[in-house]
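Nothing in this text is a laboratory measurement; each read-out follows from the coordinates by a stated rule. Just so it is clear, the structure is predicted and the values come from calculations on it, not from any experiment. Cβ atoms are built from the backbone, for glycine too; each structure is taken alone.
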Structure P
Amino acid sequence: MTRLLSKDYLDFMTKVFKDIKLGLDEDIRQKLELLSPQFSDYRILKKSVDARQRHNPHFVYSFEVAGPHEGLTKIEFQLEPLTQKPQIKPIIIGSGPAGLFAALRLVERGIPCMLFERGSVAEKRIMGINKFWRYGELDPRNNVCFGEGGAGLYSDGKLITRIKSSHIPYVMNRLVQFGAPAEIEFLSNPHVGSDKIRRVIPKMRQFLLTHGCEFFPDTQIVDFVSDAHSIQGVITEHGQKYFSDHIVLATGHSADDIFQALHRHNVHMESKSYALGLRIEHPQAAINKIQYRDYFNHPKLGSANYKLTYHDHESGTGVYSFCMCPGGFVLSSGTEADGIVCNGMSNFNRNSHWANSAIVVTIEAGKDTTNDLWGGMKLRREIETKAFHAVQSRGGSKQLPAQKITDFLKNKSGDTLLGSSPSGTIGVNLRDLLPKKVNQFLLKGLENFDSKMKGFIIDQAQFYGVETRTSCPIRVTRHEDSLESVSHSNLYPTGEGAGYAGGITSAACDGIDVAEKIFAKLSNTTSMLANKN
């Protein structure tokens, strides 16, 4: 059924049509002529694939349509700047999505800032990563987790999020402005692709530099300047001190040293639940056949994805797919020389022969880990180290530990399959690396997933180890209203590493939220000074 709605922000003669079904080979313009004869222009607001009906996969669209002699207004985000620039610049630690979008929002509000990053700019960072994948030589500063762009730079550029935020359109708009594909503004499962986002980030950096942001790459923050109730500044590895009334902590889920530094200054933190497991890889053709059935080869459908969940009601434990990469690659993505971590990515065209996804089990803080702040971090580190030594003991070096799904079910080692990882694989019984609970629920989850997607368990699928960096096991707690640390003013815990986001889009939105709090605070200060004068 077609639903016709009007929107306040649209011009007088524009209409919005929602939930419009189009067959795979139907023409958009012909469909719109039936809905709005003599329309002059249209804009896609949303597009998704519905393949639930075996014999009728189709697209579902929402359109904004302009009538005769009318046009569509360009959607813009005009931001009121601060009337007077602050004397002391805000400091941002980390140039992942949270840090970059915090910086972007600040400079667009007319607030100069300083952005610090332990790793290198994106162009230099990729050289360190390629060296690691090819030779196994880890650069502790430039890897899949550290460096300009953050971990999201090498995880497909997936922009799917479960959060409801008014900032999402702004994030998509700005990414397109810096070179991301325009379709991310309307696709239900948007992604930039790791190949394209590497070209977006340098353009974003250049914009920041020309609009009042000082950028310090290859500059690690090693400590803070504080008193009992506030963080007053940061100390770099070079011994330089920088002071500010607004310090944005956007260091991502893997900056363990930052948590140690915060702990030394008695900044309040708490352990939190997270998830860990393995990454599964199938031939993409197998996933296409499961999802698209007789239409698996249709050129308009592309590489199929999936989202799977299983909840054990007796224990309350969840098992779910995470960071699904159609037409992608499995990557080695550790940050320590004696630890192995895997992750997934895909390029914009998603045209590799494989599909991969993390399959992870919830880990409850204090129940599945030691009952202290560092319990989750300790478990994560223990598993990653086990994976490294398992590969070394089998004569490997840079390879990822892997195991066919059928062998995992039988609890035995065996030969590995040809796969997508540029680091290669070496056969390991992955059950030996994981806690008993994780193995138990991975088995239950696989059985459940195969009942939902017949053919999910096949001889041609394999697991890679280990998927441990889904999120941070620690939260740097903050006030709900001010977004400042509950124990130390001036410090704004932000994004995924601080425990307040779970992906590129949510981290970017959180960075914007923090920037808006800083803008509001500075606006209030400016207003009071003006009234005083």
Structure Q
Amino acid sequence: MKKNLLDTKTASWGELIKNGRTFMVPRFQRDYSWEEEQWDDLWYDLVNLEEEDFHYMGYLVLQNSPTNEYLVIDGQQRLTTLSIIALAVIQHIAELIEKGKDHKNNEERKKLLMDSFLGYKDPASLVAKSKLTLNRNNNDFYQSYLLRFRKPTSKSKLKPSEKLLINAVEYFYEKIKFKFGQDISGEKLADFLDKKTADKFIFTFITVDNDLNAYKVFETLNSRGVRLSPTDLLKNYLFMVAAQKGETDIDQAERQWQSINNILGGIELTTYLRHFWNSRNMIARKQNLFKVVKNSITDADQAFALLDELENNAQLYAAFSQPEDELWKQAEQSEYIRQLKLFGVTQCYPLLLAAYKKFDPNEYARLLRCCCVIAFRYNVIGGLNPNKLEDEYSKTAQDVYAGTLKNAREIFHNLKSVYVIDEEFESSFAAKSITTKGKGAKLVRYILFSLENQISNKKYDFSDSSVTIEHILPENPSQSWESNFTIEEQIQFVFRLGNYALLEESKNKMCQNDFYPTKKEIYKTSSYKITAQDSVCDEWNPERISERQKKLAKYAKTVWKFE
């Protein structure tokens, strides 16, 4: 007879939490993370239950055990928050008892609600047992403070997730207090929790047997559009594999995972894992990363080998977004990292990971320049398909890792298919518009300074704040400009690269929105050749902007070129 390994049912929260069931959050799952935005949403759903027959709470993924204890694979945030609502209700009943209000009945209500929603004494062992056990970072606080209605002496010393837990209790306590006001009573509170809340919050819960890998359910849910964190999914799978060795090894895996997160700071760990994976393996896309890793990492030794490599390379990966990091031993390296960050280009990261320990500093700087030139031509000016770029970089990274490609020149030849040729680059540059609103302003500064350095043989820094971007045709032109530009042409040409110039801040203030004949006299006094020479003519109109931009495009193909 075929064993039923997967069971899907619909039940209310009350049906789930009662009847002797207990729920345990695996010790390696993430900490409690819900904040006021999520509490608000849940409370809104709760208070509107009076007008609805039920409210659907989504999926719970649970794993069976012989002792009627369920591992919470997905759904811990919702279950924890519902238990906190129960705590807040019971806290109000406890205060009514202290005030002597309906003392006997409220004592009985408190005990019944505690037994139903929070914990009970096992009839055989007479040992108190909690309905919900949280992960290793949160459970001590949950059991010792929340379930005992104790307040910590100082919130400032709590972990972030512990602060969220205690703040959640206080949030729902105040909401309940406001809802009932002067009419608060033990009977109404008990009805609110046991009937309205417990009976009307409905879940679809998926229960898997130990013989079935629970994490396959994640893949099914993901394919059906249920929002699950890929970071949690990967973490849970790796820890599950690591657990094959025993409890001590789970502790080690958790320490390494936390260390990697600490090094990366705000960088998404799954993005790092994907770039690292692609630096030495067949390319994995974001949508199939979990499947690829799961098929490759099948035992504890492989899981720990991957964690070791991720931890060892995390500092380098974090440095890709930090031009001043101490890993950049040369000013050139730091400058190219700054440019890649400005471009917002990350497709080359697998290649940079693969080459760092294999190339000396000079060769690595040449590689960084190669990546900057390709990125500027392909991404910034060309706006071409980033997926193709990712494919080429990843395949090249694998060759570097394998030792097939040994220097920047060989790598450049390998990447020729994504190096936009001069004719195409010049044509794209000659037609390019980049807004100076928001992040675009810094990019325009970089382009203008790079061109100026080429024209005047200088080494100006584009971060120099004493120099401004001058819109020759102003962003807000006066009516006098309409003799040279129609309204449509003003919109079309104001952000063209040919309409920009570098200008000293004091001179820019003198220009304001004046008409061109006045402005060009100021341009003549500028110390920047791109302004004093290339921005001065008899009149300024669409034809002149196009001509100037074509001229700048010819300079550009000599600036962004890898020999």
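Looking across P, Q, the calculation of helix-only ellipticity at 222 nm (-39500 (n - 2.57) for each DSSP H run of 4 or more, over all residues; to 500) that yields -15500 traces back to Q. In terms of distance in nm of label points 7 Å out along Cα→Cβ at positions 401 and 449, the structure with the greatest value among P, Q is Q. With respect to FRET efficiency 1/(1 + (r/R0)^6) of positions 105 and 305 (r between Cβ atoms, R0 = 41 Å, to 0.05), the largest value across structures P, Q is given by P. Of the structures labelled P, Q, one was used to calculate distance in nm of label points 7 Å out along Cα→Cβ at positions 25 and 385, giving 6.1. Name it. Checking each candidate, the match is P. Once relative contact order in percent (Cα under 8 Å, 6 or more apart) is evaluated on every structure in P, Q, the highest one turns out to be P.
As an exercise: semi-axes √(5λ) of the Cα gyration tensor in Å, calculated from one structure in P, Q, equals 36, 35, 20. Which structure is it?
Working: P: 36, 35, 20; Q: 60, 32, 20.
The value was obtained from structure P.
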